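Following this line, the structures themselves.
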Structure I
Amino acid sequence: MSYINLDLLAEWSYDPAPIHRGYTKKYLTVDLGKGDGAFSHTVSDVDDAMIETFTGGRGFGLKILWDHVTEQSRWDSPENALVISGGPICGITQYPGTGKTYSVFLSPLTDQTYNSNAGGYLGPYLKASGFDALAVAGKAPEDVVVYIDGDEGKIKIFKAETDNRNAYAVTENLHKHFSKDEYDQISISVMSAGRAAEHSWWGALNVSFYDPRRGLPRLKQAGRGGGGTVLRDKNILAIAVRKSGFTGKENNPADMSVLQKVGTKLHREIRQNDDVQCLMRTVGTAHLNLVMNDYDILPVNNFKFGRSEKIGAITPEAYKKYFTQGYADGCWHGCSMACAKAVDGFELRTGPDKGKKVTVDGPEYETAAAIGANIGIFDPLWTIEANYYADHYALDTISLGTGLAFVCECYELGLINKEHTGGLELNFGAAEDLMELIHRMMDGRDEFAAAVAKGIRQMKTIFSERYGADREVMERIGMEGQGIEVSQYRCQESVAQWGGYFLTLKGPQHDEAWVIFMDMVNKQLPTFEDKAEALFYFPNFRLWFSLVGVCKLPWNDVEPVDNQIRYKGIEAAKVPEHVENYLAIYEAVTGKPLSKEEMILQSEKMYNFERIFNFRMGKGTRAEHNIPDRALGPVFPDEWEVRKDYFEGRLAEAGIDGTGLTVEQKIEKLLAHRRVEWEKLVDAVYSRRGWDKNGVPTRETVERLGLDSAEVLKVMEPYWRTGKRA
C-alpha cells in the first residue's frame, strides 16, 4: 500500500456562493507563483455579460485562459492556466449525463488552445462548493495538492510527498485522506495525472468518482491534448474537491418539475431501447467494434485497413464477458446510460503492479480500437491491461494507440530498427514488446520511449534527425492533425469526415463532428454545400454540450423508436426530440427560454472565439488544417489490393483511366484527385463558417456574433487590413 503525506503550505477561507439557476457567478483563481512558493488566490465575479457571451463550461474556460496568457505564452509558461468548469446544467441529477467537467489549457501538442472533457464528480462538486470555474496558474516549487473544501469554505495548498505518483495510487490516497469514513469518500473528487505525464506530451487528466458498491474510487479521463502534462509541469500532484450531502437540488433550478418530467421520459427511453440499440448498459461504447468493422471504418494497422478477420476476438460479446454486469455504472448521479463499464478483479500480468488484482475502468471503444486493432492486437485481456497502465501512468489512450500504430508501421517499413528501439521488436501485433514500451514511457529514462511519448508530430522530426528515417514517408502515414493524433475512425472514404477530423478547432477528435454514416453509408451529403452545412451544424451543436456541462451519449446513443420514421436525412441525425429535451432542461435550470437557433448561436460564438484565440497564438489559419495521405486513401499497394475492386471503382468514378498503370501509379492518381476534393471541401466549409479563404473569421462574422471587443479587434484588425498577422 502506498502512502501520501500532506503538509499545509497555505490556507484561505471563503464564503461559498450559492448556486442560483445554474450559476454561482463566481470563479476561483489559484496562483502557484513562479517556483518561489508565493501562493495566492482570487475570487472573481462572473457578470451577466460573461454569461451572455461565453455561457459556461468550455466558454468560461476560454475566456479565463484568454485573460491569463499573452501571444508569447506557451504550454509550459507559468501563466498558462488549467481552467476547469462545468456549466449551468452540470450537476443536476434528474437528466442522464449531466456531470461533465471541461478542462481548457494551452496544449503541448498543438501550442494552441485545447479543451478536454471527463465524467466524474469534480465539475458538480466544484460548483456546489461555490465556483463556476477554477483556474490554476503558475508553478509550485515542489509537488502540491490543491484542495477546495466546499463544506468548510476552505482553500488549501499542501506540500505532497508520496511513494507513488501514479493516478490510482494518488486518487485512492486522497479519497481516504480527505474523507471521514469509507462511505464519506463519495464526497471527494480528485483530478490527477501520473508519472508518464511528467515527460510525455500525451499526459491525461484523471477525474474520480467513488463507487460505493465496489468500495473504491474510479477514474474517467480528460485524456486528449496533454492536460495532464500541464498539470505536472505546474508540480500539481492533484486537485481535490470536497462537497458532502449532495441532493441534486443544488443548482436551484427555475423549474424542478420540468427537469423531473423530461428526465423521466429519457430514463424510460433508455430502459426500453438500449438493449436493442447501442447496448450502452452492458458493454458501453465498446459495442462499436463490430459496427465499425462491418463498414470498413475500424482502424487496423495504423489505419491501413478498415476491417479484420480477427474481429471475433473483440466483438461486444467478447468484451461483455469481462465487464461486470448489473451495476449502476453511471459516472454521475442519476445517469441511467450506465456506460462506465469496468472489469473487476483483473490480475495484472506485467509492470510494477504485476500480480495485483484491480478494477479497470473501460476499455471504451476508442481505447479498444486504439490499443487493440490499430496496433494489430486482438486480445481483450492485453487491451484491458494496457488500458489500466495508460490510466495509471496518465497516457491518453487514443494518442497512445495511434502513436504506437505509427511506430509499428515505421518499424515494419525499416524506417527505424531494433537498435533504435532499445531492443524492442515493434511489429504490428507484438504484444509483449509493445507492453514493454508502454512501461518504459512511465519514467522517461529510455530515449526511444521518451521520443514516442512526445507524439507523432515530434516523432517525425526526431526519427528523421536522429535515425535518418524518410520524412516524406512519415508525413504520408502519420495520422495526426494540428499535432493531435487521430481518434479511432478510418475516414478515408468519407469526404465529409475529412473535414470532421481535419477542419476542426483542436485537431482530429470525434467530439466535434462524426458524419461518416451520413456521408459514406447513407449518402445524405451529395454536394460540397451539403457537407459544409453538416460541418457547420454538428460541430456547433456538439460544442453546446461543452458550454452547459452535459454528456453527448444520451443525445444519440439512444433514440426514440420512431426517430428514423418521423425524420429523414440530417434531421434524423439531429435526433430532434432530444434537442427539444436539451432546450427544455436549459430553460428549466436557467429560467431563460432557448430556441434551436439560439442554441447554435451560443456555440457559434465560442467556435469563432476559439478560432480567434488560436489565431492570436500564431495558429488558426489554413496552413494548420493539414491532412495526411493515409486519411485520404491508400498509400501502399497492400492497402489497394485488399479492396482492389472497390478502389478501381473509385478511380473510374473520378474519371481516371487506370489502363496500363501500376498499382503505385493508380494510388498516386487517386490521391491527387482526392487532394483536389479536399481543397474544394475546405473552401466550402470556410465559406459556410463565415471565414475567409485562409480560415480566419471575417469582420462581418465577428461583428455578427458580438465578439468585436477591443481585445479581439486588436488581434484581428492588422490581419483584416493587410492579410497578415501583426
Structure II
Amino acid sequence: MTDHLLEGPDETEASPGWLAGLAALLAAERDRWGLWAPVGVGSGIVLYFSLHAEPPGWLGSLALGVALVGFALGRERPGVLAFALVGATASTGFAAAQLRTWSQTAPVLQRDLGIVTLSGRLITTESMPEGVRLTLGEVKVERLAPEATPDRVRIRLRARFTPPAAGSIIRLKAMLHPPPPPAEPGAYDFQRQAFFDGNGGVGFALTQPEVLNGPPPSQWRRLMLPMERARGWLAQRCDEVLPDHRTATVTAALLNGEQTGIPFDVMNDYRNSGLAHLLSISGLHIALVAGLVFFVVRVLLALVEPLALRFPIKKWAALTGLIAAFLYLLLVGPAAPTLRSVLTTGTVMVAIIADRNPVSMRLWAISAMAIMLYTPEQLMGPSFEMSFAAVGALIATFEIANPHLMRWRAGTGALGQAALYLGGSILTSVVATLAVTPFSLFHFQQDALYGVVTNMIAVPLTSFWVMPWALLVYVLAPLGLEAFALIPMGWGVTACNWLAHVTAALPGSVIRLPAMPDWGLAAIVIGGLWLMLWRGPWRLWGIAPIIAGFVSLITVQRPDILVSADGGVMAVRTLEGGLNLSRQKSGDYLTTQSWLHRDGTNSAAALWPHDGHSQDTRLACDDLACLYRIGGRTVVLVRDRLALDEDCEGADIIISPEPVHRCSGPRIIDLWALRRDGAHTITLTNNRLDIHSVRDWRGERPWSPVPVYKSTVKPRSAFPTSNEDDAESTPRPPTAPP
C-alpha cells in the first residue's frame, strides 16, 4: 500500500544496543509497515474528536504540509522519515475529519420549539413497534427563520396515524426539539450522531400528515423512491405472509434493513444472546449476498463449456457479486454499517478481479483507510470498531493457522474435513467474540456469556438457510411469487428467534460491568493492533497493554450523584453501590437506563422517600428538599424554593431544577447551569468535590452548541408531580452491539 514510502537505507546508524535491536526488529518486518498507515489516520481522527473546541480549518492541511516537507527533507535519515510519515498519516486523518464536519454543517435546533406546524418532503419511513418514524427533508417550520431551520428532522408518528407515501410533501403539527445531549459525561452522544446523519431536530407528530402539492423531488431522490417504496412493500408482505409478528419483523429487517420495527423484547433477546449483529445489515449479510451470487454465477458459467474454457468466468462472477452487493445496499438503505460493508466486500471482489489474495491484512488496511477518510465519524462508533476488530483478528489468526490447516487438509478424508470445518467454526466464533468483547464492554457495559455457542448455531443457519431464501425472495418478488421463499425463510428466522430467547433466559447470560475508562479501551486497541499487524515473536508484547486495559475495569469509580440535562431526574449512590432514583417516568427512561447501564446494572435500588430516610440513611427527605450526606459532605437536592432559606447554610452543593438567585456559599447547580452545561455528575470525598458536566467533557463543537432557552420555559421537577410522558420524542441510544 504505502510500503515504498517507508523504505529507507538498509544500514542503521550507530545507536545504543536496545535501539539497534528495535531497528533490527522493524527492518525484519518492512513489509508490514504500510499496515500502520490506517492506524496513523485513525489517531488523527481520534485527536480531532477529542478536542474541546473546533480547531482552525487550516490546521489539518498545515500539519499535513509540514509532514510532507519533513518527508522530502528526511529521505536519507530513517528517524526523520519515520516521524514525518507518522505525522503525515495522522494529519491526513485530522484533515479528513475537519472536511467531513465542514461538509455536514447545517442548522440544528437550539431550543425546544413546543408545538409547531412544519412541512417537508418525506424521505424515509421506518417501522416502529408502535407506529413509524418519518425523516423529512426540505423542511419549513413556522416562526423559524430559513437560516435557522434544519435541513432534516425526524418525527415519530403514532400507530393511529397513516404514513404518506415516500417522496410526498407533507404538513403536520408536531412537538419539535433539538437532538438530546448525552445522559452524562462519556455516555452515548446522540447529538453527534444526528449531526453527521444530517438530522437537526427530533419530535413526534400530533396530527395526521396532510399531503400537499409541490415540486417533484430531485433526480437522485426520484431514483431512490422506488427503493424506499420497495422497503415498505417488503415489510407489508412479511406481515401478510408470516403469521407470527415477531418472525415477520425480523424477516423484514433482513430484507429491507429496518430493524426499528422489531419488538423491544425480541431485540433484547438478540442482544443478551450475542446475536444482535444478525439484525444489522452489515458485514455478514453483504458478504453472504455477494458470496452467494458469486458462487451461483460461477457454477452456472462453469456449466457452459465454451465460456469456462475461453473466458475469465471467476472475474465475471466477482463483478456480478459486486453488483449484487451494490443493489442490496440500495434496497436496505445506505446506513453507515451497510456502506462500510459494501466497500469492504467490494474491495474483496476487486481483489479477485485483479488476481490478488482477497483475504489479506493489506486489503483490511485499505478498506479501513478508505472508510475512515470518507466517513471519519464512524471510527468513534461501536459498529466500525467491532467489525474491523473481528475481521482483523480473524485474518491475523488465519495467517498463523493457514499453513497448518493446509497440511492437515491435504492428508485427511471426508470425516477429517468435517472435523476441520467444525474446528474452524469454533475457532472463528472464539476469535471474533474475543475481538469484539472490549468494545461491547466499553460502549454497552455488557457482554453475552454464551455468544460463542449461539453464533456457532445461528451464523451457519443464517448463512446456509435464511439468506439464500432472502435472495430468492428478491428474485421471485417481481413475479408475485415471493411467498414461496418468504415462508421457508421465516422458518429459519423463527429458529433464530427461539435460540436467542432460550439463550437470553439462561442464568448469567449477560455479563454487566461498569463503563470502561477511555484509557482502558485505548490500551486494548494498541495491544490488539500490535498483536495483529506484526508477525514476529515481538507481537506478543501487545498482550501487556491488553491486560492493563481490562484491569482498568476495577479502577472505575462511578459518581455519587447524577443529574439529567433538564433537571427532571436525579440519582444518588447507596451504601451498597446501587442508585436511588428521584422518580421513574417514561419520559426519563432513556436517561435512567443509560445511568444504570454505565453502572453495570439494569435496575435501580429504590426511589427516593417522599418523607423520611432512605434505607442506608444517606438520604433524608421532606416536602422542601432532600439532604444527601456522604464523605463528610452535604448536598441539598431542592424540591421547593423555600428550602433555600433553611438549607443554604452548611451545604457543600445545592442542586435545583429551578433557578437559584441566592446562596452564595455553596456550589450551585441550578436550572441555568444544567441548561448551559448539560447533565452533571458529582463525586464526593473528604478532600475535594469532583463535578463534571457534559460540556466539560466534550466542549463546544458544531454538534454540541450551547442551547438557547426562553425565560418563560417552565422547568421540570426532579420529583414526582404528574403523569407526564414525553418518551415519544426521545430517541433510544444503543444499548447493545449493532
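Every number here is computed from the coordinates shown, using simple stated rules; none is lab data. Just so you know, these numbers come straight off a predicted model, no measurement behind them. Cβ atoms are built from the backbone, for glycine too; each structure is taken alone.
List of remarks:
- For distance in nm of label points 7 Å out along Cα→Cβ at positions 438 and 630, the highest value in the series I, II is held by structure II.
- Structure from which 1.6 was derived, distance in nm of label points 7 Å out along Cα→Cβ at positions 166 and 390, options I, II: I
- Test item: semi-axes √(5λ) of the Cα gyration tensor in Å, for residues 22-93 alone calculated as 24, 14, 11, pick one of I, II: I
- Per distance in nm of label points 7 Å out along Cα→Cβ at positions 606 and 622, the highest-valued of structures I, II: I
- Given 25.7 for Kirkwood radius over Cα pairs in Å, calculated: source structure among I, II: I
- Among I, II, structure where helix-only ellipticity at 222 nm (-39500 (n - 2.57) for each DSSP H run of 4 or more, over all residues; to 500) as derived comes to -16000: II
- If Cα extents along the principal axes in Å, for residues 158-253 alone is computed and equals 46, 39, 29, the structure in I, II: II
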